Structure I
Amino acid sequence: MAFDGITTAALCAELNKKLTGGRVSKVAQPEPDELQILVNTSEGNYRLLLSAEPSLPLVYITEQNKKSPLNAPNFCMVLRKRLQGGRIVGVSQPGLERAIRIDAEHLDEMGDVKRVSLVTEIMGKHSNIILTEEHDGKELVVDAIKHVSAIVSSVREVLPGREYFIPNTQDKTELLTSSEDEIRAIVLKYPGPVFKAVYTSFKGLSPLAAHEICYRAGIDGDASVSSLSDEETVKLVKGISAVSEMVKKGEFTPCIAYTGGKPQEYAAFELTMYEGGADEVVRADSVSQILEKFYSEKQLYVRMNQKSSDLKRVVKNLIERDSHTLDEQLQQLKKTEGRDKYRVWGELLNAFGYSAQPGDKQIVVDNYYTNEKETIPLDPTLSAQENAVKYFDRYTKLKRTAEALAVQTESVKSKLEHLESVLASINIAVSEEDLAWIRRELSQAGYIKEHAVKGKPVKLKGEPYHYISSDGYDIYVGRNNIQNDELTFKFAVGADWWFHAKKMPGSHVILKVKEPGEELPDRAYEEAAALAAYYSAGREQNKVDIDYVLKKEVKKPSGAKPGFVVYYTNYSMTISPDISGLKEV
């Protein structure tokens, strides 16, 4: 996940094609370090987002419009004066640097044509958006969204009137101008791993690009450069050269790589190393689409992880506490397993205790249960009958303990099963309303206190996930345990099919039939099973066992916790949790 030189090159090619010849009709600065520029072209209007936010600098075309502040910042006013109304004459990138230059022509107060450049530098915490103009053969800074003085940077000042240049902060080779012989010589000089030799030697390449090059060449990127054979070296050099040619020709294939349904990486080229298994690669027509989609989805996962962290911590603490309690109960239960011998000893002493002499520490008698001799320890201070009473008392006490522990362990196991299912619901939550449902469930179960809200109580309206199978059948997935119960026992009818991950927490999945008793295609069952696998604790596994049965066979025991059901006859299948081919409504 890196906005590297190749991504910048692909974005420049896209912007150059779409924006060149267009006129800047509006400039806005919705955030202190972000611009939105509206460009009118013969093909339509484009809204360009430029962000110099230190943790997430970005440039892409978007359809989303942000509200601007009432009073425009100074930099925005400068751009409106120097750039707004101007015609874009080109978009370029210096080498494979992470910088995008938008050149525009505008008329000054005297009616003369002036050329200005808006340069967006995508360089992490040093990112900036700078307006420049030529004076006497020099390119000078007109203004910047971030002013950088000599106190802040000894490399370059970014202040009005200062000469503009891109600092060479990295001692790397220009990839686009390197021959295969030069690439080979540079790579072989590196003393460390192959993938590091690739991305630390050439401008524009990220670690992700380096790993992809190694993968395509069939080389272990973590292996040492010195371990490469002549054949492997040739393949590696060819792979690096192929990336260079791709950039020169502008043959980009923007894509996002997903793992377990979550966005992992994006690139302006094919990510073949992410194809297969739980991974999926989704392609798009433009880099802008990829960047906007990737970061919006990534932000959703990050935001949900932040918002659900408190709930996860509460549930995990409860699971840890109850697991510890269950371990202690099971250890105590194990100690009661030999209780029957005390009952037998009591019976044998009642039958044969007359042969014991006062002061005896043990007695050997015939065990009529096993037809073998049995040695029974005795308390020499007690008679045989008193020893028998003591053994009967011990047996009775252990029996009562075992019976009580059996009930307690089942109760704790039930709580643990419920908490594990709640944790699974938290992990699949995609909205604040999903988390609100889970809080309500935890509150109803007595695990947490639901904070009182002034005014009318909030009514939760969350609906189950709805998918359409390849054959046109509706499939519904519960988002949480309360919804699982409603989906199974209020929404589904007896002829519908019910799916659930075998012996693990997960959502209830309902495959709706169009007519009772109809014969469904195998693919419909497989796709419903894949959804049950995906929305379960087994989402990250390659294969998950799924139980499925007619809904009429599913029962809910009286007093059972939300989401808990029983069924005594079912079919099973093993399926991959891959739902990439399913359409969500």
Structure II
Amino acid sequence: MLGRLQKYMEHKSQNVICQNCKKDFTIEPEDFSFYEKISVPPPTWCPECRMKRRMLFRNERSLYKQNCGLCKKSVISMYNPKDNYTVYCNDCYISDKWDPLSYGKDYDFSKKFFEQLGELFKSVPRRALYQDFAVNSEYINQIVNVKNSYLCFGGRDYEDCNYCAQNFFIKNCLDVDFSKKSEFCFESAHLRNCSRVKFGYYSEDCLDSWLIYACKNCSNCIGCTNLVSKSYCIFNRQYTKEEYEKKLKEMNLTDPESLEKVKKEFWEHSLNFPRKYASVRNAVNSIGDDIEQVKNCKYVFSVSEAENVRYSFFVPYGGAKDSFDLDHVGVGTTETYELHSGFGNNRVMFGNRVYYSHNVEYSDDCYNSEYLFACAGLRKKQYCILNKQYSKEDFEKLRTKIIEQMKEIVYTDKKGRIFSYGEFFPMDIMPFGYNDAVVHEYFSLTEGEILEKGYKYTKPENRNYKPTILSHQLPSVEKANENVLKEIIQCEHMGNCNDRCTMAFRITQNELNILKVLNAPLPRLCPNCRHMERIRLINSPRLYHRKCMKEECNNEFETPYAPDRPEIVYCESCYNKEVY
């Protein structure tokens, strides 16, 4: 114990220039201790660039049609057919009709490690979509436990939902993101225990409300911010029930033009009220945003029930512990580093979709395995390298020899970025273009910027849709009947945006049913454009050091609100005094 403490005290903070963005970042003494514990070198990319790099391995909503490489039936796939990956439907992928070990190869020391890993990733069949326990829900991806849902992505436990992402336990919701335990909600983000909320953000225990921000235990409110336990309020002003109902009727929120006018007024009105510096609850010695029940966590976003986790995004539930650089990871993950998607892991490093495994490195889509190095598609295997089986002794010898080669003969991409042991996968061997992956949602770039920065760009498909109706020609929700389900509706953006616009879209039966229950207007934008509008309204996974804007308060903090943004930002103490 004394020796470890002495070694920890020897470490000092070190400033490093990120080899990707060329900006300075700091490696803290605690970081060095973690890297030593798991026997990896410190990173050469800053935390944000590392996050972007992991996000490049996640495509949720860019979907294509192609044939299953085994049974030949037509499937929906996240892989662009032009990239020539072998794709299997879910049934074939999890079957015993193929053997991932049959793609195994001897390691070739005349070639660089990442070249051989890329060849393996290209040869081993890939699952068309990541969906488990899905019932009557074909067009979904990266999701578990879903029923009667359409175009939903990320999270778990959806029922009768459309166009939702990163949610948990929601029912009958449309266009809702990052929410929990809610039903009959529409065009909202970061809701908790809400019902019949339309255009709600960062609110909880609310119902029957339109356009609310940071409200708690409220009902029948419109255009309100920071309200607690209120009813029949409009723009933070109290009304009687009768006055409220009269005003609601006058506002005519079921009309798209009237709604847009009130939405604009709402966002302008909300700027008069302070925002809490970050969404933080039950956090001990932790820094981040949208965090809950965490301890000793730093620079984390959308993380809950975690301890000693750093530089991570979307780690919900399940107690991740003693891990750095996680993305869509949770449920009992420990001593893990640079992993996108997985749970139930110990000492998994530099991986994508690794589940219930330990001592796995540089591997993709592996399950219930141990001691893997540079493998893909393996299940219930151990001591494998490049999908070839070895004895324990031969595995350890070859792994050590390969790591030494990785350090001596590094892989360099076209932008001169160096990849040695200790770096995540190079972009060259990742299957998705920047604009197809989720990184584009949080760190949007134009085609020119994507190519200039050395990322892959996927040219959008020419869909050749022939709209049968313009969005402004849609009927009111009261008059809409099943005839509207036959229409091909032109998106208002018509592709003139950077939101992966689909140009046209349809309305589904479930969508129409929910809109009628909520008395909400029919959409005028395609699902992708609607999603990106919500993403721009919520906090980005990035922090800035700022001071509380309350007069005479000197508290400082890390916040997702950039200094040039118009919001009034308070520390927790000042915010609570103002609101509660």
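We did not get these values from a lab; they are worked out from the coordinates using the rules stated. In this text, all values refer to a predicted model and were calculated from it rather than measured experimentally. Cβ atoms are built from the backbone, for glycine too; each structure is taken alone.
The value -6000 for helix-only ellipticity at 222 nm (-39500 (n - 2.57) for each DSSP H run of 4 or more, over all residues; to 500) was derived from one model only; which of I, II is it? Traced to structure II.
Set I, II, criterion mean count of other Cβ atoms within 10 Å over residues 184-191: the highest-scoring structure is II. For structures I, II, which has the highest computed value of Kirkwood radius over Cα pairs in Å? Across I, II, Kirkwood radius over Cα pairs in Å peaks for I.
If distance in nm of label points 7 Å out along Cα→Cβ at positions 320 and 528 comes out at 4.0 when worked out from the coordinates, which of I, II was used? This figure was derived from I.
Name the one structure among I, II that distance in nm of label points 7 Å out along Cα→Cβ at positions 48 and 520 of 3.2 was derived from. Answer for the origin of the read-out: II.
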